[in-house]
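Engineer: Each in C-alpha cells, the structures are laid out below.
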Structure I
Amino acid sequence: MDHDDLPTLELAFPGPERDRGVAAIRSGEKTALTGLLEIYQHAGEALPQPGQRFSVLDSDGRPAVTIEVTEVRVVPMAEVDDEFARAEGRGYADAAQWRAAHEAFFRSEGVVEFLGRPPAIDGRTLVVAERFRKVESG
C-alpha cells in the first residue's frame with residue numbers, strides 16, 4: 001500500500017506527545033483517538049468515516065503507520081467511558097484521567113492559536129471519538 005495515496009493524520013503536535021501516540025498505535029496499545037469537533041468545523045474538514053484509511057505521520061512529517069477507522073461517534077465529553085479512555089493507549093486509568101488530559105490539550109496554546117480563541121470546554125463539549133485498527137506500519 002502506498003502511503004502517498006492516503007489522507008494524513010497528525011496526532012497532537014510534533015514532539016514527545018505525538019511520538020508516544022505513534023508508538024502506541026504501532027504496538028497495538030492505541031485503538032482510539034479523540035478530536036475536538038470545533039477543530040474539524042473551524043478547519044472545514046469532514047469527519048472521518050468508518051472504512052477510511054489514514055497515514056499517521058511521525059514528528060518529522062513522515063508516514064509511520066496506516067490505520068483504518070472502524071467507528072466514529074460525536075459525543076459530549078461527559079459520555080466518554082473508562083473503556084474508551086483506556087483504548088486511547090495513553091495509560092489513562094479511567095475517563096476522569098482521560099478528560100483532564102484532553103481538557104488540558106484542548107486549552108493548550110497550539111489549539112487556542114489554531115482556533116483564534118480559547119474553546120469552551122466542559123462536559124457538554126462535543127468530541128469526535130474514533131476507533132480504528134492498525135493496518136500496517138510504515
Structure II
Amino acid sequence: MTAGLESRSTLRVRYAETDAMGVVHHATYPVWFEVGRSDLMRDLGLPYAEVEARGYYLMLSGLNVEYRRAARYDDLLTLVTRVASVRSRTLTFRYEVWRGLPEGGDLLATGETRHIATDRSYRPARLPEDVLRALQGAGQG
C-alpha cells in the first residue's frame with residue numbers, strides 16, 4: 001500500500017464469523033472492510049452519517065479480497081485501511097488484515113473497495129470540495 005493516512009481498527013474474531021472448520025468465513029472480510037472504512041472516515045472528521053446527511057452516498061461499485069492465511073475464532077486482528085485513490089465522483093480504499101499488529105504480525109488478507117458518489121436519487125454526483133480535499137490529503141504521504 002502507498003503511504004498516507006491510515007486507520008487501524010482492532011477486531012476480535014467472533015464465533016459467529018467462523019465456519020464449521022473454525023476458520024473465518026470469506027464473506028466476513030467485506031463486513032470488516034466496512035468497519036475500517038467507517039473508522040477512517042471518522043478519523044478524517046467525515047463520519048458517514050454526516051456525509052449522508054449532506055445528501056451523498058458512497059455506493060460500492062467493486063470489491064476484491066485476496067486471502068493469504070486463515071483467521072480463526074478469538075484471533076486478535078488489526079485492520080489497516082487507507083485511501084488509495086480519489087476522483088471527483090469515485091474513490092478507492094485498500095485494506096490489510098493482520099493477526100496481531102502489522103509490525104511483526106501475520107498478513108492474513110488484503111483487499112480493495114471501489115465506490116461511486118451519488119446523490120439521494122442515486123445519480124452520480126461530484127463530492128463537495130471539503131470532502132474531496134480531506135480524502136485526497138489522506139491518500140498522500
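Engineer: Where does the value 18.9 come from, among I, II, when mean count of other Cβ atoms within 10 Å over residues 53-60 is the thing being computed? Mind showing how you got there, number by number?
Structural biologist: Values: I: 18.9; II: 14.4.
It must be structure I, since only it matches.
Engineer: On distance in nm of label points 7 Å out along Cα→Cβ at positions 77 and 93, which of the structures labelled I, II is highest?
Structural biologist: Working: I: 2.0; II: 1.4.
Top value of distance in nm of label points 7 Å out along Cα→Cβ at positions 77 and 93, among I, II, belongs to structure I.
Engineer: Compute FRET efficiency 1/(1 + (r/R0)^6) of positions 29 and 117 (r between Cβ atoms, R0 = 35 Å, to 0.05) for each of I, II and report the one that scores greatest.
Structural biologist: Values: I: 0.55; II: 0.90.
Sorting by FRET efficiency 1/(1 + (r/R0)^6) of positions 29 and 117 (r between Cβ atoms, R0 = 35 Å, to 0.05) in descending order puts II first.
Engineer: Okay, moving on. One of I, II was used to compute helix-only ellipticity at 222 nm (-39500 (n - 2.57) for each DSSP H run of 4 or more, over all residues; to 500), and the result was -9000. Which label is that? If you can, show how the numbers build up before the last one.
Structural biologist: Numbers: I: -9000; II: -7000.
Computing helix-only ellipticity at 222 nm (-39500 (n - 2.57) for each DSSP H run of 4 or more, over all residues; to 500) on every structure in I, II gives -9000 only for I.
Engineer: To which of I, II does the computed value 1.00 (FRET efficiency 1/(1 + (r/R0)^6) of positions 5 and 85 (r between Cβ atoms, R0 = 35 Å, to 0.05)) belong? Each step should come with its number before you reach the end.
Structural biologist: Details: I: 0.60; II: 1.00.
That value comes from structure II.
Engineer: May I pose another question? Computing distance in nm of label points 7 Å out along Cα→Cβ at positions 13 and 125 for each of I, II, which one ends up highest?
Structural biologist: On the way: I: 1.5; II: 4.0.
Between I, II, the highest calculated value is found for II.
Engineer: Kindly point out which one of I, II the value 7.7 was derived from, the read-out being mean projected area of the Cα convex hull in nm².
Structural biologist: Numbers: I: 7.7; II: 8.4.
Answer by label: I.
All of the numbers you see were taken from the coordinates with simple rules; none came from a lab. It should be emphasised that the depicted structure is a prediction, and the values quoted were computed from it without experimental measurement. Cβ atoms are built from the backbone, for glycine too; each structure is taken alone.
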